[in-house]
Structure I
Amino acid sequence: MIRAGTLIALSCAGLFGALMVNLSLTAMLIACGALLVTAMLRAMWFSERAYRRNEQTREDHLAKEREHANLRRLERGD
């Protein structure tokens, strides 16, 4: 929600700046699009990093469980 508000505020500031500096609407739309794409890629990057970290934690936990199961099996003599 904060990101959306930030993007809207930047877009409004860009529109105001474009009107004051007399930039073309196309240049402003390209700049806003670049900001939007950058924000989306950043969100994807952090999401993927969190997913990989969770998967690594899960794999570590499963490896410890397998090791524990193997030790118990050896204790029983199976």
Structure II
Amino acid sequence: MDDEIKKLNEEKINEAFKNSTKIHITLKDRTWRNGYVKEIRCDFFIFEDDKNGEEPIFFLELVKVEPYIQAKKEGDKNGIELDK
């Protein structure tokens, strides 16, 4: 992984932790999670989502870190909502 992208992902994780922001992460194994960063350690962080609960994730496993965006529900006229 490019060091610049790795550093940017780590900064996004740190910001999400400080601000208790819900995020969407994509991992190298092509899985993804929606949830909150609960704790940050040197090489990994504890991530909590509704389906998997709390789990440790190594920074090296990250492909992409984005803000969580709630998908548009059928019949919703407003479109996409940001969910915190």
Structure III
Amino acid sequence: MQLDFTLSFTETQWICFDDSIEILADSLDELDNHIERHLREKYQKGSFRIKMFFDFDRFPHWYRQYMPHYFNRDYTYTIK
């Protein structure tokens, strides 16, 4: 199953969201852990492709020196 999220940043936290959920975290690693915990709570098993597309308008100014596509994230998570 593929899950598409928008990735954004507030002044202090990363935000990952779609139409049904919003997850906040202090780091991208922590954000991944929150997403995985959400999937384990919602599904008993399955393989998930998680895609995050950045919201460049709300990205930190200190990252704007990089190419925008660097911040799109794509990974797979499996619950057995």
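Laboratory data are not the source of any read-out in this text; all were calculated from the coordinates shown. No experiment lies behind these values; they were computed from the predicted model shown. Cβ atoms are built from the backbone, for glycine too; each structure is taken alone.
Numbers below:
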{"item": "Highest-scoring label, criterion being distance in nm of label points 7 Å out along Cα→Cβ at positions 28 and 44, among I, II, III", "result": "III"}
{"item": "Comparison of I, II, III - label where mean count of other Cβ atoms within 10 Å over residues 20-27 is highest", "result": "II"}
